[in-house]
Structure I
Amino acid sequence: MATDCVPCHFDYEEEKLLPFLPPYYQGWLLREHATLKAHGYPAAEVIAHAEREMPIFARYCPPALVAEVEADHRRFHPTLEHYAGLGLNAPTKAIA
């Protein structure tokens, strides 16, 4: 199931993937999401976060869930790159 915004995507990860992670990575993911939210979802930081989390997800989570997250990342990436290039926060509404 694809999500349509960064906050929705984070919610999806926390609901569907978090339970598969060891406690250390559960805490890490929740802290990263909270920090990004507190900072307004800076696009460059959201991209960096996605790059950090994927190897963790690939190691611990079911492949079908990892594929869904990867699909969202691919779909969101052009928009996030554009916003990051402008030094902006990621949009928090629908990303096509």
Structure II
Amino acid sequence: MEQSLAIVAYRCEVAGNPTESLDIQVRYFKTLSQEQIEAALRSEPVCSYTNEVGELVTWPLVRLLAVEPFSEPAHGAEVAGFITGCHEFVAWSRHVT
């Protein structure tokens, strides 16, 4: 197995209600398969905190978007990316998929 970059989407919820905010992260993993990466991400606790008005803000995992092999890239090379339609971003911000 090799080094990988995983592109992951998290949705913001405030007081249990989805917002229109998404956090798209590129995460580094060493020597894990795609299934192991997804299991590791799903086992992480949901990031949560209280905002300035006392509401609980959470960032649940929505989807593992892509896993790409990673090695030392050439100067200026794309190291991670994905193609999606804007309707998918809206769906991810509102629903668990």
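All of the numbers you see were taken from the coordinates with simple rules; none came from a lab. Quantities reported herein were computed from a predicted structural model and do not represent experimental measurements. Cβ atoms are built from the backbone, for glycine too; each structure is taken alone.
Comparison across structures I, II (criterion: distance in nm of label points 7 Å out along Cα→Cβ at positions 19 and 59) gives the highest value for I.
Given a computed value of -0.51, -1.01, -1.09 for log10 I(q)/I(0) by the Debye sum over Cα atoms at q = 0.13, 0.24, 0.26 Å⁻¹, for residues 27-82 alone, which structure among I, II does it belong to? The value was obtained from structure II.
If distance in nm of label points 7 Å out along Cα→Cβ at positions 51 and 75 is calculated from each of I, II, which structure is the one that comes out at 2.3? The structure behind it is I.
Assuming -22000 is helix-only ellipticity at 222 nm (-39500 (n - 2.57) for each DSSP H run of 4 or more, over all residues; to 500) as calculated from a single structure, say which of I, II it is.
I
When relative contact order in percent (Cα under 8 Å, 6 or more apart) is computed across structures I, II, the figure 39 traces back to II.
For which of I, II does Cα extents along the principal axes in Å, calculated from the coordinates, equal 46, 28, 24? Computed on structure II.
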